[in-house]
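Asks: There are structures below to look over.
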Structure I
């Protein structure tokens with residue numbers, strides 16, 4: 001039998017299930033990563049399991065999200081994570097070392113290995129030929145404890161790249177073109193695999209830009225083959241021993257094939273407020289801009305920084321524009337400084353930020369009221385920038401740098417001939433900001449440091465036979481995790497404090513929701529299509545759990561959020577007939593009860609709208625294992641029982 005790249009990795013890591021699309025498969029996980037916005041809760045969950053030491057080949061905790069320390073909360077969380085890492089066998093990347101995905105690509109990614117991370121952009125390492133997937137923190141905790149990671153076996157989509165990119169068109173434009181064609185829902189239930197001769201023209205950092213934003217497609221993950229380009233990158237990082245060649249079989253069969261001729265691509269931009277609202281830069285025209293931000297896990301590599309520095313060399317940022325630069329890692333920052341490129345950026349008027357996620361998650365650098373901000377980031381959801389009416393466009397580093405000079409959205413091809421950028425044959429390697437854990441003989445002497453802001457995991461209870469609760473909130477299509485549980489500098493420091501976070505739940509949609517939910521004590525949420533797209537943050541399930549949400553009934557779910565609801569013991573239901581969405585209004589009194597037992601990997605239930613006296617068929621589309629998790633009251637209860 002022939003296999004794709006992804007299927008080969010799945011086959012070699014298969015612990016349970018069959019590789020038939022839609023079937024539940026359990027995978028052995030080689031590596032995990034966390035970041036500090038999701039990591040504190042993940043490690044509280046890991047501690048609750050009672051496993052003394054991680055059982056993965058490599059687990060790494062990164063401090064890159066909550067680095068703005070305006071109070072004790074973030075520093076306390078960092079100290080807690082650092083102590084947990086030392087005690088339980090986890091490597092710790094200190095604040096200032098950089099963004100988790102950039103560092104993991106540089107220092108730890110290995111072709112053919114599996115990786116899950118409590119961040120939806122973990123597929124970045126698919127640019128190295130890893131099967132890398134975003135997951136909820138509890139799933140990561142289970143994997144660290146030696147448990148399998150379960151997914152529904154995806155279908156395989158091949159994006160065949162032809163030709164090569166023209167001058168001033170970049171990898172960011174490739175993934176924006178894919179989003180333009182497929183939409184933010186187009187990757188659901190799929191693994192996106194890249195092939196064709198055009199792949200050989202793309203460096204590993206360029207490939208990583210593309211796999212990073214596969215998260216915006218809703219895909220399970222995205223992956224490139226591991227080839228001579230991969231080997232060259234690993235050699236430059238001093239890690240040639242980690243190289244493994246990996247390619248699809250010549251007769252591998254894909255469920256879907258999309259062809260893109262790279263030579264015909266033009267500079268693109270995702271317009272407000274969705275990553276798939278993609279248009280040609282020349283089509284949008286020269287709109288006045290207020291801010292440009294270059295960086296994030298999508299475009300903060302040394303290659304991206306060199307492009308920006310080359311364009312800005314000898315120029316001055318337009319007086320109406322604020323330009324920020326966020327290098328992706330200490331390695332990138334050091335090399336920019338030593339070669340003089342950092343001086344070029346500073347001389348042009350750029351504001352140099354630390355090696356962290358920063359503006360991408362609303363952690364500072366919010367644009368002015370109604371301001372137009374060009375960002376090389378991966379998401380432009382409403383309010384994510386920290387400014388409710390900010391107009392955020394997603395663009396390539398070339399487009400961003402060119403526009404920073406002119407003060408208007410500009411096609412970088414007007415700059416002239418191709419940029420002459422020469423990457424170094426070897427990267428500077430200095431891992432002094434990555435702390436190894438204590439050895440097993442000393443682990444029991446390590447004290448876990450807990451600050452007063454760290455609160456325990458919300459209490460869960462086994463699922464009852466019948467659920468009675470009001471429709472406490474009704475929302476539309478493409479509700480993101482930013483709608484459910486906002487990010488930003490004011491809220492992120494409380495990611496380890498679920499009671500405090502509850503005051504912000506769904507306030508983007510309805511400022512009265514937290515108070516109404518607390519008063520009701522229980523509720524059911526009604527949603528449209530692609531409910532829960534965006535971040536992997538399990539807080540978008542844990543906070544509703546705390547507020548008494550018993551079920552979420554939608555037309556369809558985003559993959560990671562649905563898994564997080566199951567892990568939290570919240571019933572995820574789909575309307576059998578999507579038009580039944582219109583038969584439920586906010587405030588209706590609802591009752592959910594079983595119509596039949598478990599069969600065909602789904603549970604048929606009835607949603608009784610008691611207010612309108614209507615009975616609506618709904619389905620809980622889960623595996624037998626997931627149904628067990630729900631009946632136990634969530635994954636933590638289920639895992640405790642499995643472990644005795």
Structure II
């Protein structure tokens with residue numbers, strides 16, 4: 001056993017966080033710790049590490065157990081280079097190798113008893129080195145650093161790196177230290193797809209125990225065989241990974257509900273019998289017996305439904321033309337670095353495309369570029385862009401959550417604005433300042449604002465960041481039901497696989513389209529999971545030649561109709577402008593009016609045809 005909780009209670013400022021928590025964690029176990037934002041996951045970990053003490057109950061840790069802990073926002077602090085910071089883990093190995101070399105050198109000239117002593121010492125050192133695999137420390141360091149994306153940064157000083165890079169380096173060091181228990185709090189943050197797949201493969205062969213706090217459902221499914229859930233301060237253990245947990249939780253809730261209802265029914269019958277018979281001499285004894293049974297009965301707690309997840313609903317007012325966004329022959333640069341050169345991109349109405357790629361390849365920059373428009377970008381008629389920024393940087397930190405939302409939605413009453421925020425899961429925090437909100441609450445506020453913009457084309461940059469599992473799944477469901485157009489950046493593989501009809505991979509300065517997320521994941525450096533997709537997006541290869549030809553003719557005709565309608569619009573505007581100038585010229589007015597009427601009839605006919613085409 002590595003550690004055990006026994007009847008542990010813990011509160012913050014009088015508010016219970018953990019109540020009567022008991023469980024044990026053993027060598028070699030691999031568990032996921034899940035729960036909503038603020039459920040107490042980090043508190044439980046800190047109690048386990050001894051950083052906090054329980055108010056009631058006990059936490060036992062095996063004496064001398066080596067625990068490696070990656071905090072969600074904790075990075076490696078060092079003035080050494082990246083390589084040297086990793087090499088420090090193997091300083092003892094280097095000492096053993098140095099001692100063996102010195103002993104072997106002395107052995108070459110030793111004689112008699114000294115030779116025997118040195119021989120014994122060399123043999124002992126060789127056994128220690130073999131047991132620790134000390135000679136391969138350089139290979140281990142390079143394997144981990146390269147896998148985590150630091151192959152070009154060996155000589156860079158750790159203190160000069162970004163916060164996300166320092167967190168990844170802390171994880172690198174923990175992997176090299178090989179503790180008996182590795183505790184990872186949101187380890188997939190700051191990782192791109194290639195690195196994420198590498199880390200999963202590495203941890204799959206990790207010899208120690210693993211406790212993971214994560215909102216990444218793929219990560220949990222692949223690496224864990226036990227799920228610990230914190231809900232309403234109680235901890236429940238389920239045998240199985242995240243997908244299995246969802247099934248077991250539903251079954252458990254049904255069984256607990258049935259048991260509670262059976263007991264309530266029995267209590268009702270006993271109480272009725274007691275009330276009717278306690279005063280009768282002939283039945284008083286049996287009534288008293290039933291009363292005693294009621295007193296001794298251990299009452300079951302009514303099972304609580306899970307806290308309600310947020311609810312989102314994305315709607316729009318007008319359908320855009322078939323071609324929502326077109327960007328031709330454009331370059332993409334950021335920080336003086338060229339990310340894309342001479343690229344082309346088209347987003348059609350109704351498409352749902354995920355943008356993936358390694359960190360720094362330009363995913364977020366691409367969304368911002370398309371949103372801004374400009375000479376290289378054209379929007380289809382009736383397109384209304386709604387953009388979600390992963391940092392929600394435009395929120396005023398000093399404003400309340402309500403004012404931040406209501407400020408750009410004055411068409412709503414204050415009560416209606418509160419109702420929208422409550423539906424998004426932040427009703428209780430509506431009067432808090434933005435700067436006081438947790439990351440999850442800020443994300444929900446940003447999504448509520450996005451919803452209110454009623455865009456028919458949504459550009460979303462990492463919309464699941466900071467969201468707990470119920471909120472991610474609620475957002476996922478809302479976007480599945482959205483019949484508009486969606487272009488999004490994400491590293492949540494389950495989110496991508498559920499929503500994306502196709503995937504755009506940015507790699508080596510190019511945009512690479514894939515009809516299937518699994519193919520894109522494989523190309524990004526990952527190993528696709530074996531199970532089938534719930535939804536398979538149709539691609540060109542799934543349709544007959546005649547169907548593809550017919551669809552191509554339809555798309556061509558849609559483009560022709562859209563172009564002609566735009567021409568009619570321009571001509572009608574010119575006619576109206578001229579009519580205002582020649583109002584006194586009866587003949588010219590009649591000529592212009594007849595032309596305008598002809599254009600109107602043509603426009604009506606084209607719109608009728610357009611409805612059949614789309």
Structure III
């Protein structure tokens with residue numbers, strides 16, 4: 001009898017195990033979720049439970065079927081922790097295509113490492129890393145982890161699906177005492193939440209099933225404009241000993257101001273130095289410039305992330321003595337320096353990065369990863385990036401330009417806008433003199449000015465003060481002419497609110513022109529040709545987003561041997577589109593042929609239906625850029 005019971009129990013266990021494994025079998029994924037997907041969230045569950053103003057539990061469970069090597073990163077899970085964020089548990093299991101278990105991670109297979117492994121970083125942030133990589137696709141990984149938050153300043157948000165990742169079952173849940181109810185905001189999500197009460201706590205949750213993947217399109221908006229997203233933020237919170245409110249921007253600004261309180265005292269020696277430096281300067285802008293350069297020459301950037309130090313700056317005395325600090329510390333130091341010469345400046349929080357998410361000004365919350373300084377003056381606002389030892393005063397560039405930010409003021413906070421760089425400011429202006437011999441070889445002297453965001457082209461701004469060999473390599477990598485030899489070059493920087501880089505080249509050009517019999521064929525556009533258009537499409541889902549406006553002007557003067565004369569000169573071209581204007585022209589001047597090309601590209605958010613118009617615009621430019629001049633030998 002006992003044997004029968006054991007046998008029956010074993011059968012039940014095996015049946016249950018088979019059912020559990022079948023749930024992860026790849027052939028159970030709905031076909032529509034496989035289209036364009038590299039991976040599928042079979043289950044994606046997150047629960048954030050608020051215990052107190054400075055305590056919460058965050059639980060995550062993800063079951064991901066990895067369909068191909070493009071999603072192999074899903075087989076590795078990285079969980080960060082710190083003094084105020086503890087890892088309670090961390091588990092990982094993998095399954096084959098039929099749902100049969102392959103591997104369960106042992107605790108000694110979960111690696112623990114610092115989150116900062118480079119020079120110039122100090123932090124108590126660490127990482128736990130699990131790896132379930134498997135050689136045969138498809139396979140499934142299951143991740144489960146639990147974190148304990150000792151603060152409530154930041155509440156994790158939630159994304160449904162991802163780029164090239166569909167979602168079979170997704171659920172985001174927030175549990176909280178009613179007096180600590182957070183605020184929520186949804187994006188690209190029409191579904192209302194479910195609100196219930198469990199064990200005296202309120203529960204707000206969103207659940208989505210069978211969500212198709214987001215397949216990025218050329219020139220499409222950032223993912224936060226497309227993927228369903230939930231953001232959450234506290235109304236009241238505590239971080240270390242600092243209590244705060246966050247129902248509006250002023251409350252958040254007041255909390256940041258308290259973190260900075262008492263941290264702007266400077267040594268008397270430094271005070272005397274900046275006062276002496278600025279006493280004879282007549283304008284506020286000149287004084288700001290002098291103090292900014294003083295700060296740049298005295299300090300360097302070091303990332304410091306200890307506990308609340310991720311949000312609180314090191315005091316100005318320490319920065320002054322040590323000669324380094326993070327973005328918060330250096331910005332606070334700059335505000336302190338300016339204060340000593342009678343200039344009121346504001347500490348500013350901002351989301352930095354070329355593709356940073358747009359600040360939602362209607363949802364007061366921590367949406368920032370960087371700090372800068374702004375100085376309101378009678379003429380304008382002067383912006384200062386304090387982590388750079390070389391940035392020109394006032395220049396924000398692609399890292400922090402053209403976005404909203406939060407200035408901390410005496411009364412709380414103010415939403416401010418950083419500089420926007422227009423098509424006229426983002427200018428590339430090139431002048432070249434090219435001498436061609438009868439064999440088609442040539443020499444060229446080229447001088448190019450790069451302004452504003454074009455000053456950052458291919459990271460040019462980072463090479464301006466580098467060594468000769470590094471500058472030479474930049475030129476060789478970014479000069480778009482086949483078969484050239486660099487004889488000489490000069491790189492100059494012009495530091496201004498709209499900075500510029502000037503690159504002067506002396507080149508030898510092998511076989512610049514093709515010679516066939518008595519004819520020579522040459523493409524007048526020397527080094528600024530469009531070569532590839534975006535792919536056309538019959539189905540466009542998302543708007544067309546162009547993030548940068550700019551102007552290119554190229555003037556190329558060609559000198560030929562006297563026995564060559566133009567047999568065919570292309571007609572001038574003008575192409576107009578909602579995306580920009582292109583025009584070129586050809587003219588004879590004192591025996592030389594002068595080619596002028598001007599391209600103005602617009603920025604903006606254009607309807608999805610206009611995408612193929614942009615493709616056509618690009619194709620027309622490519623055709624015009626590759627037009628050939630034909631010269632005939634008279635001898």
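Asks: For which of the structures I, II, III does the calculation of mean projected area of the Cα convex hull in nm² return 47.3?
Replies: On the way: I: 26.7; II: 47.3; III: 38.0.
Of the structures listed, the value fits II.
Asks: If you don't mind, another one. Which structure, out of I, II, III, was helix-only ellipticity at 222 nm (-39500 (n - 2.57) for each DSSP H run of 4 or more, over all residues; to 500) calculated from, if the result is -8000?
Replies: Matching structure: I.
Asks: Upon calculation of FRET efficiency 1/(1 + (r/R0)^6) of positions 295 and 455 (r between Cβ atoms, R0 = 30 Å, to 0.05) from the atomic coordinates, which of the structures I, II, III produces 0.40?
Replies: The structure behind it is I.
Every read-out reported here was derived from the displayed coordinates using simple, explicitly stated rules and does not represent laboratory data. All values derive from a computational prediction rather than experimental measurement. Cβ atoms are built from the backbone, for glycine too; each structure is taken alone.
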